[in-house]
Structure P
Amino acid sequence: MMKLIERFSGLVKSTISGFDRIVFKGFVLPLMSADRVMHFCRAQGILNKDYKSWMMAQTKNITEHADQYAKDTCGHGITHIPTWRTRKEALAHERQRQEQLASGLIGVWSCLEAGSSYRARYCSTTGYPQLQNYQTRCNHLYYYFDDPELGFMNIRLQTWFPYHIQVCLNGREWLRRSLEQAGIEFLAKGNKFLHIDDYEKAQQFLDQQLDVRFAERLNRFLPVVFPAMQDILGSYFSYYWTLWQSEWATDLIFTSPTELAGVMDSLLRYAHMTGTSTSVLRYLDRPLTKSGIPHKRSTDEVMSRMTGFNDGVRLRHWVDKNSVKIYNEQNVLRVETTINDPGKFRVFRHKQGQDESEPKERLPIRKGVMDIPLRAAVSQDVNNRFMNDLATLQDATPVGNFINEITRPVVKSGRRFRAIDPTGKDLEILQAISHPSYKISGLTNKMLREHFSGKGMGAQRTEKQLSAKISRHLRLLRAHGLIRKL
């Protein structure tokens, strides 16, 4: 990231990184299998054949409470939406604008949408009805709030058993509330901050979002949107929370939209031209061979797309369900990683239930909220790799000037280094370090030894001799500023 900031140091006021859209889903794990649900029904004295009538009675109670709560709180009952294609968020924003609602409940909307539930079907083996899981369409309630702490958000409750819940937050909305409470002035458009009086404090607020105990925080909404939970399920059950989708955004805030527009075309063109499948796989931390190409058995699907977006253009790279994108709006250049499948990323962590004193293992990231800090870290790494690659966009310095600089001896820390010979004895090493596979992950002596093994400067040399020669070349290149040590 720092390379891109340095590249436009005179144009960028500051930068912030943190969550944008984050979608949590809550499930009652013991009720995710038909056998466990039938055990629950037996404990409640509910026959399998009576399951549907019992469930519909609970659905009626949930809906009636939501309607009364909405009338008492914001003066509107439940508003039914005839099709799931309607953008509920736009309806909520419009009502908030018209009624000038500063905080609290904005409204409750209902819609018939796809869901997972259970039904009773006759089983010839047992001779009586058994419950089966099936995909259906049922009523969902959408609660929209402008929360005093979290900002604009919504909660979706499935009114049919087993009552799945979805909570959609936005890290930038959360930041807006934090800045307001701290008395820090800012200018925002949607979820973009065009200016903040105190960028350092804003970044601290974004960092603090990772320290929240999300399970506890999300459970606080249950008495509001699902007050009948204990009456229906009892006190034994609780929700298991997962981060279903996350967007982690790094915003470079330019001095003006004009300054950003001046560099955006070349950035997008460069990002599109260099967005090879190998580069995209590296951005999103997918394994490659030592030579920097995908494994033969790789099933990763890579896709790129460039589209218009608001007043700018957006380029997005996908690897399966995860993606990284770049786009501009006003004076904000945003690079954003979206993770739908965290299991594609491997990190060092403890296994579930493992003692903290035991060594960590390299394991896939889980969807559970306990791995949110790890998810944030890998998202920032993806952003950094993408932006560092963008920072290699060639500048307008004439080639002759550049050649003149490196073909002269230099003195570093009191030591003289010879001139580089770009067309003679140094040509091999210059060609090697310019390979695209090193632009993202960096290079090491070992990588170059593998590159030259049995050919070029590696011919007729032992591994020890080749290692020493490469080390001398790397010191020379560092002295001339062509590479730097991380």
Structure Q
Amino acid sequence: MNALPTSTPFSRLLVGFASESGNARALAQRLGADLQPHAPQVLPFNDIEVASLGHGDVLLAISSSFGDGEPPANGEQFFETLRQTPTLAGLRYAVFGLGDTGYPSFCGFTKALDAALSERQAQPLLHRVDADLGYEQFFQQWRPVLGQVLEGDLNAGQDLRLQVTAYGEDNAFAAPILERRRLNSSDPAAWHLQLDIAGSGMAYRAGDTLHVVPENDPALLQALAAWYGDTAAVAALHDRELRLLSKGVLRELARLGGSEVLKGLLKVSQKRELDAYLHGLDLLDVLQDHATPHSVPLSRLRGLLSPRLPRAYSIASHPCDDQLSLCVREVRYTLRDRERFGTATGSLLHGGDHARVYCRSNPGFHLPDTGQAPLLLVGTGTGIAPLMGLMQELQANACEREVHLVFGEKHRQHDYLYRDQLQDWHTRGVLAGLHTAFSRDGAEKVYVQHVLQQRAAEVRDVLARGGHLYLCGNKSHLEGAVREAIDAIGGEGHWDTLRGEGRTHCELY
């Protein structure tokens, strides 16, 4: 980036903005009002003539980003013209970006805008701001310093760096694990986890997802080292994906190991047989079955395997006190005389006191913006997680929306996750309806779709009043069954109608 300014006299001050939701526009208008003594022009980017920018001009750019780091519609033409302009020497500028770290291309457009201006010899007045959803705090810090610079205090902005880190696979945040609390008394175990994200700058909403970059099981790494007869395998493979093996990896292992059996399983016609074979297995099993340490050298194996793949979990909370909650099902079993753990749940539950994580936005599971439309929440097992977050958000915002919740599990006595909290919400009227389906408690199995049909009049009324349906749980068990129940209640095609109106929100795994 070009050096910060050595002088600040200017003849024209432009406050340019590009905005999708209106937040950038509102900030630009506020900034323009604050800078009235300098007679600023407040304009959408597309109304600014790039060719007119030059000596004596100051451009204060405030913008959000759209999609995969693209400019909002009222900035597209400006940015395209800018990229075709060879030089803007003499122009001075400052960029304030509004973004959401839940998206991979966090502040993508304003980062590109800053780079494009700098590459064309324009001179920055201040370091670029990369603000998250809580942009107001950054704006309150940036605005007075900008004023000082415009008044001629050239050193005011030297140390002001307001940039939220966008975490991802390559730079996940190490969040302390504050609590591990078991929620049921049957197997497999369900756990509530509380993580501390203070200092991360990560922002999230109820309904968003947390991606966990897991640590590999030390016992598996030691077993791989024993198979190779080389302790170097632990270090070589600790950051590789050892459970989710792609067909490309399997094909290369089959080729290197000369395994006709594995080659046969990889045929398109053998997909079901391949899935059955791989179920519960890991890299060591495949190596033992189809290769030798000599046929697949350690260095070749490391290059073949992908980095550890993150696992996604629905967040079970609304932002509060820099903490974040998860509800996870423990994966733990014994196969071929080895005790095994799920890659992510093993790391979260039996690993160290930190988890490497990052958030991603999931707007399709956010609360609707449609006023007071009622909600029908349906979750099974740990699929209750995002529904807990939605309920907490409603409470935090003192929203009096009518909410009905249907929860399904095996046994009321052993598997009623978050029973006390749910019953408290129901007692206090936060939940208008709380209904359960415990499939193993009676002579006949009862699932959530049966409860929906038993309460058909209530469900029909909620949906007729513009209600939204939120569904979370096991895809193979829920998707078709709940769809059929809704069609039975509202008439054939009712599910498709709701989906077309954006009133079904599904998080299925």
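Every number here is computed from the coordinates shown, using simple stated rules; none is lab data. Predicted model only: the values in this text are computed from it and were never measured. Cβ atoms are built from the backbone, for glycine too; each structure is taken alone.
Structures compared: P, Q; top value of distance in nm of label points 7 Å out along Cα→Cβ at positions 226 and 474, i.e. the largest, recorded for P.
Have a look at P, Q and say which one yields 3.7 for distance in nm of label points 7 Å out along Cα→Cβ at positions 50 and 202, as calculated. Corresponding structure: Q.
Given a value of 19, 44, 26, 10, 1 for P(r) over Cα pairs in 20 Å bins from 0, in percent, calculated from one of P, Q, which structure does it belong to? It traces back to P.
Comparing distance in nm of label points 7 Å out along Cα→Cβ at positions 242 and 322 across structures P, Q, the highest figure comes from Q. Sorting P, Q by FRET efficiency 1/(1 + (r/R0)^6) of positions 298 and 330 (r between Cβ atoms, R0 = 30 Å, to 0.05) from high to low puts Q first, with the largest value.
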